[in-house]
1. So if we calculate distance in nm of label points 7 Å out along Cα→Cβ at positions 198 and 230 for every structure here (I, II), which label has the highest result?
2. Quick check: -0.72, -0.80 is what I get for log10 I(q)/I(0) by the Debye sum over Cα atoms at q = 0.12, 0.13 Å⁻¹, for residues 46-181 alone, calculated from one of I, II. Which structure matches?
3. With distance in nm of label points 7 Å out along Cα→Cβ at positions 38 and 54 coming out at 3.8, pick the structure among I, II it was computed from.
4. From I, II, which structure was FRET efficiency 1/(1 + (r/R0)^6) of positions 62 and 158 (r between Cβ atoms, R0 = 30 Å, to 0.05) = 0.05 calculated on?
5. So helix-only ellipticity at 222 nm (-39500 (n - 2.57) for each DSSP H run of 4 or more, over all residues; to 500), computed for just one structure, reads -16500; which one of I, II is that?
6. Work out distance in nm of label points 7 Å out along Cα→Cβ at positions 174 and 222 for each of structures I, II, then name the structure with the largest result.
7. Taking relative contact order in percent (Cα under 8 Å, 6 or more apart) as the quantity of interest, name the structure among I, II where it is greatest.
Structure I
Amino acid sequence: MFTVEQRESLRATLLDHACADPRISGAAITGSAATKREDRWSDIDLAFGVADPAVIPEVMRDWTERMYKQHQALHHVDVPAGAWIYRVFLLAGGLQVDLAFVPAVEFRALSAAFQLVSGVAREPSQFPSPRAGDLIGMAWLYALHAKACIARRKLWQAEYMINGLRDHTLELACLRLGFSVAHGRGFDSLPRDVTTPFEDALVRSLTAEELSRALSLTVRGLLAEIQFADPDLSERLRETLTELTA
């Protein structure tokens, strides 16, 4: 397992590389380190503005070669988000390194987790939160498919669908209460009166009876959240969603 000292040393080295790379117009620390919330398990999150968008593939290729040759990267995956491309590396020792590349005209803080280290950044712009209606739509889609999977005895798929239903419902709660919606980051900040009912809704075994029980409780939680977000929609959906638990 990587040490905190190894993480700090590598982050400093990568920032030095960025300062020496003439193609990079700005470098920033993002993630938990930018807001002084790092702990033993935190990864490295850096963002780079690239002056000429046409050379972004070249910049990413060069940085990727460096990560493998100099820093023992084992694998990487790209996660695009708008104009940003996050190249996420897994290093020996279990350290995750997220390097984000974006054209200089889009290089800016999208949240409070942005600490400019070198170069320049544009004016901050809040990354848009998902809409409640979209989360509700995804939740009832998962509920419908969970019911069908149980009926078809596709029990593993049913468990997957129930988990998706629960996650989107908890995201609705995060949106309502002002916590981070992305990747479950706000779930642990939710009050106990919100999360406790979903503990009972966790799937305990792969039987049709247990999956149906978990689906019923999770749909009940979804309807409660829809009531907060859109009471009229809650009434329109209540009968149909309740039928899924029969």
Structure II
Amino acid sequence: MEIITSISNQKIKDIKKLRLKKYRDKSQEFIVEGEHLVEEALKNKCLKSIITTDHNYDNEECEILYVNENVMKQLSLLKSLPTYIGVCNILENKIALDGDIVILDGVQDPGNLGTIIRSALAFNLTNMVLSPDCVDIHNPKVIQASQGAIFQVNVKYTKLIDYLKYLKEKEYLLLGTTLENGEVLSKDLNYKQKKAFIFGSEGQGISREILAIVDKNYYIEINNIESLNVSCAAAIIFYQFSTRNGHIE
């Protein structure tokens, strides 16, 4: 058994580069940290290799790189050192127009994106379309916040205004989330029509161009503070629509 002890090892250097989007795009690979995420990647058949400090670990489904703790410290971004890191292949996602869709306009914070993905999956929303300026779904902090949900959703990056016009042609109802000309979320939400839930960036909200074509805007009534974090607002909206449209018991 070979145990890698040097951070100068070429394979280790290549894996470390995957922290950066340009190298993820070039290699079509990304990394996950921790036993749970490695198991989720393995379950979803996109795991290419495992880096581990457990020198008794064995798995015939992918390459295994055994390392010491010093090398693992160089690879990991977590405060608590993981025993396993996985290198995954980026798989092609195809958006299915067979149900509601989540649209994100300029969401920049990786924690927010990961949490929105996790919340969306919890309410059976598995198709998401993101503007090109959204944070990369394979950013390590997005993956950690999603807790493996990224393996079960379809994500597409594209210019939103054209895609939303396309959804309108497919008879989708475009629902914005903004105080401007908005209705209180507690009103009747029983829509039979397929819906696209649109959420804007943390600082700017939904762009004016997109607001001009939405069918309805909603806002959440709150007290004492001006607004909610976008990932919190998304979870509330997913829940409200799911309970009113019979998607959950």
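None of the figures in this text is laboratory data; all of them are computed from the coordinates on show. If you're wondering where the values come from, they're calculated on a predicted model, not measured in any experiment. Cβ atoms are built from the backbone, for glycine too; each structure is taken alone.
1. Top value of distance in nm of label points 7 Å out along Cα→Cβ at positions 198 and 230, among I, II, belongs to structure I.
2. Clearly, the read-out refers to I.
3. Label of the originating structure: I.
4. Label of the originating structure: I.
5. Values: I: -16500; II: -9000.
So the calculation was done on I.
6. II
7. II
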